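Take a look at the structures below.
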Structure I
Amino acid sequence: MNQEKMSYFKVATRILAASFKAAPLWIIADSMGMILSSSSYVLIVHALQNMFDTITHAIQNGANFTSLLITIFITVAVLIFNELMNAVCNFLAGPTALRIRGAYREKIHKKVSKLTALDFENAETLDCIQKAKEGADNGIQLYHSVSTLLTFYGPYFVIMAIYFYNLRPVLVWSIFLMFVPLLISQIVKEKVYTKLIDESAPIERKVNYYENEMYKKEYIKETRLLGIYSFIRSKYEKELKLFCSKRWDSVKKVQMIEIGLRALTLMGYFGVIVLFVSSLINGYITIGAFAAVFSSVNIMISFMDDAVSNYLGDMLGIYGSLRSLVHFLDLPEEDGVDDDINYSEGINISNVSFKYPNSNIYALENISLHISDGETIAVVGENGAGKTTLVKIISGILMPTSGDILINDASISSYSKKSRFKYVSGIVQKFGKYKMLLKDNVHLSYPDNPIDEEKVKLALYSADFNLDSEKITSGLSTMLSRDFGGLDLSGGEWQRIALARGIYKNSKFIILDEPTSAIDPIEESLIYKKFRDIAKDKIAIIVTHRLGATQIADRIVVLDNGKIVETGTHEQLLNSGGKYSVMFKTQAKWYSDMKT
């Protein structure tokens with residue numbers, strides 16, 4: 001996935017436009033505060049010059065206390081105004097940043113929701129998302145840097161340049177003596193850090209993955225029980241070491257260059273002092289002007305260093321991640337028409353083949369099948385046969401590499417994502433155990449409509465969830481997470497909540513994709529019986545490796561190496577002596593042997 005080489009101007013324009021759209025009034029107020037704050041620093045220099053000249057005149061020609069007091073009062077007032085403007089800027093910065101950060105996060109979330117499911121099977125896309133997240137976090141930094149440079153440091157140096165020019169035109173060059181070395185340093189940093197971001201994103205993703213495996217609750221039982229914590233930690237440390245090594249190489253290279261450029265900056269500082277001393281000796285400036293500038297030159301140099309090293313440096317240093325963010329936002333999205341899908345003529349799978357990104361092997365090959373309205377299909381096969389992939393294709397999660405899925409003679413790819421999933425529900429193998437209220441765990445399958453608590457209760461009762469249990473202390477408002485002061489449930493109870501989600505949604509097409517692998521056979525039998533009831537008059541697909549469940553299906557489809565090798569009823573396939581018969585008899589023998 002090669003990223004287009006976008007200019008910094010194009011990237012910055014996109015990001016800043018989004019920033020302004022997120023908080024226009026706050027940005028305007030913040031900018032006005034910045035301009036007034038920067039102007040107050042120049043006023044301080046002018047006030048100090050006036051005060052020093054007044055004091056010098058008083059010493060040489062006799063004190064005029066009224067004039068002296070007025071001058072001191074004006075200087076103090078300017079200092080107070082400066083502090084007040086700084087406080088206003090600090091106050092405005094927080095809320096402005098929060099609104100902009102929220103806008104970037106919203107853009108990321110919306111974009112992710114519009115990507116195809118196949119994008120998440122592609123490592124390059126995942127790397128792009130990783131870098132885009134960093135870019136979203138840096139978007140607020142870009143706004144802050146540009147805003148500060150344009151509305152604070154920009155006006156400050158422009159007005160100071162005018163002030164210096166009025167004192168003596170040649171003094172304007174003092175600003176450039178300090179500015180140029182710092183600017184060169186930041187350009188070098190930008191090139192180094194952009195390369196670092198591109199190279200380190202896949203490594204950082206691995207670091208985060210191994211860190212989750214070590215510390216997240218769902219992994220703890222296995223990592224401790226099997227003693228594999230140290231194994232995962234070794235991989236984590238290896239990737240972290242590689243990541244830190246790349247960071248260190250980049251930082252070392254930048255710092256070595258910066259040391260040399262800092263020496264040039266100090267020479268520039270020395271040149272500034274020489275210019276002002278020379279101007280004072282030759283009578284171009286007054287003692288008051290020299291004293292005011294000399295007392296403020298450290299502030300000016302500090303501002304210039306801050307503007308170039310921090311703000312301009314940050315702008316250049318985060319270019320790589322911002323470019324990744326813009327590239328991510330420009331990734332192709334799923335489209336299609338919004339229309340209600342009519343399943344009355346069933347689903348036609350026509351010569352469908354599919355392979356995953358970066359793979360030369362087809363997960364499915366030349367699959368053709370018709371599923372009638374109201375029919376329940378069981379899809380079986382060994383691990384890796386392509387069962388789950390086929391269901392993802394049929395339901396519209398994935399699009400075929402070749403061939404088509406036709407519903408009412410229209411290609412499923414012609415419908416929008418919203419339309420494809422409007423009447424589809426399902427219970428998958430790795431169903432969500434959401435750390436939310438009980439009612440939210442059910443309602444989230446149908447979020448576009450207001451929550452209907454009576455309908456939630458009915459769905460839970462239909463799934464045989466014991467809502468009257470003593471541990472469900474707050475009814476539908478019970479928090480299902482110990483992390484948030486609630487409780488956890490057994491595997492079977494979570495299974496029933498997942499089933500209730502499928503029931504709660506008004507669906508015409510329902511899928512059961514091996515969700516019973518982690519529960520006991522009795523619990524499994526109850527789940528399948530419930531599924532048979534809720535699948536009545538709907539298109540239903542069961543994916544299972546426990547073949548006893550297939551007997552509730554009208555027809556069984558047997559997959560082997562991505563191809564359909566058998567179809568028929570349970571009795572037909574059992575009597576045919578084919579693959580299904582062998583698989584069923586092997587499982588039956590296993591249970592029989594267990595009894596003896």
Structure II
Amino acid sequence: MRQDSPNDQSRRDAGAGPPAVEGHGGSHATAVAAAHGVRTMFTLSGAHVFPMYDAAEKENHGVSLLDVRHEQTAAFAAEATGKLTRSPGLAVLTAGPGVTNGVSALAQATFSGAPMVMIGGRAPAARWGTGSLQEFDHVPVVRSVTVSAETARDTADIAPATHRAFTAAGTAHRGPAFLDVHMDHFFDRSESVRPGPGPADDGSSAAAPDRSPDTDAVDRIADLIVDAERPVVVIGSDVWADGAEEAALRCVETLGLPTIPNGMGRGILPAGHPLLVTKARGLAFGTADLVIVVGTPLDFRLGYGVFGGKDDATPATVVHIADSEGQLSHHASPAVATAGDLGRIFDAMLAAVEKRPTRPDRSGWTTSLREKADATHAADLELFSASADPIHPGRIYGELLPRLAEDAVVIGDGGDFVSYAGKFIEPARPGNWLDPGPFGCLGAGLGAAIAARIARPSSQVVLLLGDGAAGFSLIDVDTLVRHNLPVVMVMGNNGAWGLEKGPMQMLYGYDVIADLAPGTRYDQVVRALGGAGEMVTDPAQIGPALDRAFASGVPYLVNVITDVEAMYPRSTFGV
């Protein structure tokens with residue numbers, strides 16, 4: 001056992017925090033990651049980061065190794081872990097192409113506000129500039145798609161730098177942080193203080209930003225709510241990430257505010273809630289006089305923040321509330337734009353409105369939205385039972401929905417097929433829906449499924465795959481099999497890039513390079529990798545196939561051949 005040095009004793013006497021601990025660089029990084037709550041290290045074997053494997057394998061940090069077949073899957077698994085657990089996930093990737101293969105996941109995490117840390121290997125410092133294997137300066141490449149990016153200065157800096165990365169990733173506005181470490185620094189041994197959650201003892205920590213609600217802004221919002229006749233609230237992913245889901249539900253229920261969730265906000269109002277008006281979205285956004293958007297940007301998904309004005313009505317007043325100043329959108333000129341702790345803002349809004357002496361009777365507005373939502377649902381039911389040949393995608397969801405448990409985690413990885421999922425699936429709980437978010441990156445699904453099975457070991461995990469999206473990452477079914485991670489995969493296989501085929505036909509009257517091989521047996525690919533699966537061409541067989549998938553206890557793909565002409569009806573291409 002290592003003996004305390006005089007310096008250790010002097011640090012304690014001076015109240016300078018924990019003593020330095022000796023170990024190699026991988027030990028320091030892994031220990032800090034564990035202190036920040038990491039339990040799984042997603043990776044693909046690479047010599048530049050061997051010391052982190054050594055630490056996970058031999059030292060008692062409680063961190064397990066999970067290796068994948070493509071670095072993008074490791075990074076997407078870390079991103080999904082951040083979304084599901086609200087604590088940074090960890091991807092450890094080797095130098096050069098290992099890191100660059102993970103860049104799309106970093107970008108998706110930036111757009112989704114998902115906390116994750118990517119630690120990359122780096123060519124040896126002692127050989128830097130001489131052309132050693134995979135010598136590449138990653139930091140300039142990843143800086144624009146991360147909340148922080150740096151290179152550890154030396155072995156003693158690895159622990160503080162790792163702490164800085166986790167702190168940056170987990171602080172609102174959350175996102176991905178990147179750290180790379182020279183290979184020789186990883187292998188070298190040194191004494192280093194291993195900081196855990198909280199300020200680092202390295203002189204680099206800035207004071208945490210004040211996230212208290214702006215009382216003047218809250219009062220202005222309260223006045224707008226009291227005066228509004230047709231208000232709508234939009235609840236986005238950052239409401240979940242900020243732990244504000246209970247405050248959000250309490251606020252909208254008490255004030256009777258019709259609500260439309262998106263992203264990880266889905267499920268905060270459970271399926272069937274009388275104030276959940278997603279299926280009346282067009283009417284709500286077209287005729288509202290006040291739209292309060294919380295925890296999501298005013299981007300293409302929300303008409304760039306322009307609401308109301310339908311039938312010559314006055315455009316809606318817009319309020320934008322974000323978890324941090326940098327997330328506020330100003331292009332739509334919101335009447336109020338404010339940032340802070342979202343749970344405290346919801347509670348402050350509720351308290352402020354309750355102090356007002358009167359509130360209008362909005363029962364007619366709520367009833368009109370509920371009636372529209374019910375009418376939309378009735379139309380959906382016709383698709384749920386459609387017996388068309390080829391199969392309409394709606395029939396798949398008609399069979400899937402009654403088989404989803406309340407705690408099911410549903411993951412969307414696809415274009416047209418997953419667009420239907422966004423329309424039809426209303427989660428019963430928050431934090432149970434994963435999609436690519438506004439970045440729209442295909443290929444994230446297998447990584448997200450791996451993460452979901454680990455984060456929610458007792459829940460159903462359902463991965464909805466388009467046949468196009470499957471081509472990016474289906475090989476990582478091998479990872480599911482090797483690590484005994486059962487997932488039900490449901491594919492809408494229309495033999496096309498449906499999200500492009502339809503719009504190109506509309507724009508040009510024809511389409512090119514939008515077709516894939518029809519009827520491809522992706523289920524046989526899954527079986528060859530050690531899982532199970534089947535192809536379905538008869539709508540009456542979808543339900544029994546899903547039952548077999550859920551009962552199998554293995555990675556199982558239900559490959560449903562769907563009608564390429566049944567394109568999702570959309571009114572915008574996000575331009």
Structure III
Amino acid sequence: MCGIYITNIDYSQDKVHKKLEGIKFRGPDNIGIEKNNAITIGHLRLSILDLNNRSHQPMHYKHLSITYNGEVYNYDDVKKELISLGYEFETESDTEVLLIGYYEWKEKVLDKINGMFAFSIYNSQANTIFSARDRLGVKPFYYYWKDGKFEICSQLRPLITSNSKINNEAISIYLDCGYIPSPHSAIEHIYKLPPGHFLKIDLNSNTINSGIYWDLNKTELTTKSYREAKEEIHDLLLDAVKIRLRSDVPIGSFLSGGIDSALVSALATKISDKPINTFSIGFENKKFDESQVAEQYAEILGTNHKTILCKIEDVLDLIPKYTEVYDEPFADSSGLPSLLLNKTTKQYVTVALSGDGGDESFIGYDYFSFLKKNKIIFLIPLAIRKVLVKLKVLDLLRGISRKSIPEKLFLTKNINQYIIGHFTGYDSFQKRRSTSWLTNYNNFKRTAKHYLQRAADLNIKLWLENDSNVKVDRASMAYSVEVRSPFLDYRVVEKARTFPIKYRYRDNVRKKILRDILKDYIPESVFDQPKKGFSVPLGEWMRNELKDEITSNLNDDFLNFVPNLNIEKFKERLNKHMNNEADYKTNVWKLYVLRKWYEEFGFYPKNKKNG
């Protein structure tokens with residue numbers, strides 16, 4: 001795992017070196033910087049395959065030079081094909097395979113490789129640059145483009161200069177989502193290359209163009225029986241784990257109380273000829289703690305297990321690190337325990353498997369159950385639903401049923417809009433809500449007939465890339481750990497979408513097919529326990545240990561500085577949360593993180609008081 005950099009801006013080598021030093025945690029083993037014509041290429045290396053210096057980057061083949069971040073898991077198969085075509089290799093790295101593969105097949109090499117990656121290849125003969133990002137957006141790719149000048153990097157920090165200006169539209173999107181979705185970034189003229197896209201820069205004409213090489217599309221459902229489908233996905237997951245176990249450095253597996261990480265760890269144990277190392281995180285607050293379940297898994301599987309106890313002081317001490325490595329505003333508080341998990345894991349291994357992505361493809365989140373339970377409401381015309389709300393019929397129904405009936409269900413136009421609202425929120429605390437950015441994600445409405453599959457598709461395209469993958473990448477890279485998720489193998493994602501919903505969600509059992517596979521490794525009585533999620537008691541901390549920190553930072557001066565913020569509405573929520581009258585921790589955390597980000601990059605003075 002590494003960091004990439006390439007530019008045609010005339011920076012000195014010392015300047016580029018300083019930029020890369022700011023994100024050296026991505027690749028502490030080597031910094032490589034070279035100038036080729038008017039192009040400067042840089043690379044930060046975390047050595048995973050072929051630890052020899054011969055595999056340092058930038059790497060060259062004839063007139064091509066590459067800077068590359070990631071892993072091509074099927075590089076052996078691609079390499080054999082290239083050898084059959086007459087090519088010879090000087091290293092054992094996947095980098096050389098990717099580079100020579102591009103020389104042979106040009107952009108069609110993307111159809112042949114299976115992995116997580118972001119790379120740029122400079123063609124000195126044609127004076128062009130070809131870049132690409134992996135299908136699911138596991139690895140990051142930022143680029144600056146203005147007036148023919150470009151700069152590409154794995155993270156935003158090295159691209160920010162004293163002349164950079166905040167992208168206020170992106171900040172407004174962040175206040176709704178808690179992250180900034182591609183292709184936007186927090187800075188004007190800096191963009192993210194979306195997953196499954198390539199980018200072409202022609203330095204002769206000073207033009208830039210992007211294209212799609214992979215996406216979620218309509219698919220035919222399988223006619224295979226449930227038993228056949230179960231065997232098929234079992235075999236595919238075994239292979240996805242197997243190719244992710246290739247490493248020249250120590251490897252382990254994250255193990256929570258959920259079934260996704262349990263299945264990944266079980267499959268790794270089946271494949272490995274020696275006990276694997278597993279790691280879980282525990283909380284003093286038992287409401288959030290899954291470590292005992294993870295320890296049961298580890299005992300059954302026979303792994304070398306370590307539980308990392310997450311104490312409040314450990315997490316709070318990581319807030320400065322959180323701001324440093326999540327170098328865009330990013331409000332997923334589970335990024336904090338993720339940092340702690342990787343910090344400890346690094347003492348034992350450099351590569352770790354994870355269960356990320358299982359919930360998206362196999363209908364695992366609570367949200368899917370809620371959607372299924374309440375979809376009948378959308379059969380009532382919107383006009384009638386609005387009247388029912390106005391007449392306070394919902395209050396009467398709540399009293400009779402003693403169950404919560406969210407008003408937002410009755411006021412949302414249709415089920416597609418409700419699915420969108422799950423990710424953007426239904427009640428913004430901004431003056432004017434920006435929605436034009438959603439056009440980049442509206443394809444989910446056309447990718448599937450079943451509403452749960454549509455919801456899962458938007459989860460993959462919007463939340464997975466911009467939240468989950470960002471969290472995992474930054475938290476792991478902060479401590480130079482490479483995380484690999486078999487569920488993010490595009491073959492698994494594609495195959496799961498061919499299964500009927502009933503194969504994945506049946507009789508109110510989510511991830512049905514995965515559970516039935518896991519039974520072969522772990523007794524159902526052990527794994528069939530409520531999932532607590534990878535979160536921290538943030539709301540409680542805000543009212544206690546973090547109270548002074550939160551209230552002093554979210555002062556009037558700062559709130560007036562935030563573009564498009566409905567200050568009165570936000571302050572009402574802040575007060576209600578602090579007085580324990582309501583749970584607005586997510587809203588409060590968004591603004592707190594934004595304040596820290598502004599300070600970190602010099603857009604707002606540190607420790608500035610009111611007045």
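Upon calculation of Cα Rg over 2.2 N^0.38 Å from the atomic coordinates, which of the structures I, II, III produces 0.97? Write out the running numbers ahead of the final one.
Numbers: I: 1.39; II: 1.02; III: 0.97.
This figure was derived from III.
A value of 39 was computed for percent of Cα pairs over 18 Å apart, for residues 350-421 alone; which of I, II, III is the source structure?
Details: I: 39; II: 62; III: 51.
The read-out comes from structure I.
Values in this text are rule-based calculations from the coordinates and carry no lab data. The shown structure was predicted, so the numbers you read here are calculated from the model rather than taken from an experiment.
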